[in-house]
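Next up: the structures, one after another.
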Structure 1
Amino acid sequence: MGQSALQIGEVANRSGVSVDTVRYYERRRLLSPAARSSGGFRIFSQETVQRIKFIKHAQEMGFSLDEIREIVSDSNGIDECQRVHHLLNSKLSDLDERMKKMREFRRLLQKNLAACEQEIIDHGNEAHCPVIVNIESGDKATGRNKSYEQQ
């Protein structure tokens, strides 16, 4: 076995993943099928380690394995750039939408918190949590208190 030929355990160790993960990536066609030694062992190149590190980094950035497979497909040039451009554009749109929803949810939480604080100031030990009161009697689907949500 040459110096650049690695068995699956060494690939997993150098990549920071399990042997099962290497096998899984191979089954999902994220890695090229490994060559086999005369004894039937999978033999990988050093590039496989770099590919796995790329896959893990792309996952950390929010890409699914299907999207990563698209990114690492064998096409080059303009097709590759357009495909990656489309994926990145789609991810940015998704992220923008999630951030918008999170900002809306944050505003709702702030309003609910302010209502709780005001109830405690106004009624002390006799306070009744306005959020719970509203959920019990108001908009049960969202738990929103229309009276202080419009403030």
Structure 2
Amino acid sequence: MLAEFKKFIMRGSMLDLAIGIIIGTAFGSIIKSLVDDIIMPPIGLLLGKVDFSNLFILLKAGNTPAPYASLADAKTAGAVTMNYGLFINLFITFLIVALVCFLIIRAVNKLEAGKKTKEAPAVATKDCPFCLEKIAIKAKRCPHCTSQLS
């Protein structure tokens, strides 16, 4: 059983999947940092110095009375919050990942389409019954011996 499991794990598709998951996780971390640290601060600044990661709706106050200066303070106090700012950040992260995936798939499709057009389609030929030279299937007259074909 152990040998079968080892054989299963070492198959190419399993290794490709594992590598894809690892790279995808690292890519997700990079995109999250891009959104949280690069994209959202200027947007928050343009919208009146809003920190999207601290946008929340207080549903129930915690041990210490509200208001809370930040989401971290609310969580420390044990308050129940709806964190719509974090949702906005994650939604923008999702949109960026989806856009990058779209662009990658689009590029791969263009490469595959380029390969298909570069490959010359095989011309269907037949032999002329009179001179035995290769001619196109749809030919009405042999270009070599000029015989009329039926």
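Rule-based calculations on the coordinates, nothing more; no lab input. Note that this is a predicted model, so its numbers are computed, not measured. Cβ atoms are built from the backbone, for glycine too; each structure is taken alone.
Assuming -17500 is helix-only ellipticity at 222 nm (-39500 (n - 2.57) for each DSSP H run of 4 or more, over all residues; to 500) as calculated from a single structure, say which of 1, 2 it is.
Clearly, the read-out refers to 2.
Given a value of 9, 25, 17, 13, 14, 13, 7, 2, 0 for P(r) over Cα pairs in 10 Å bins from 0, in percent, calculated from one of 1, 2, which structure does it belong to? It was calculated from structure 1. When FRET efficiency 1/(1 + (r/R0)^6) of positions 115 and 131 (r between Cβ atoms, R0 = 30 Å, to 0.05) is computed for each of 1, 2, which one produces 0.25? Structure 2 accounts for this read-out.
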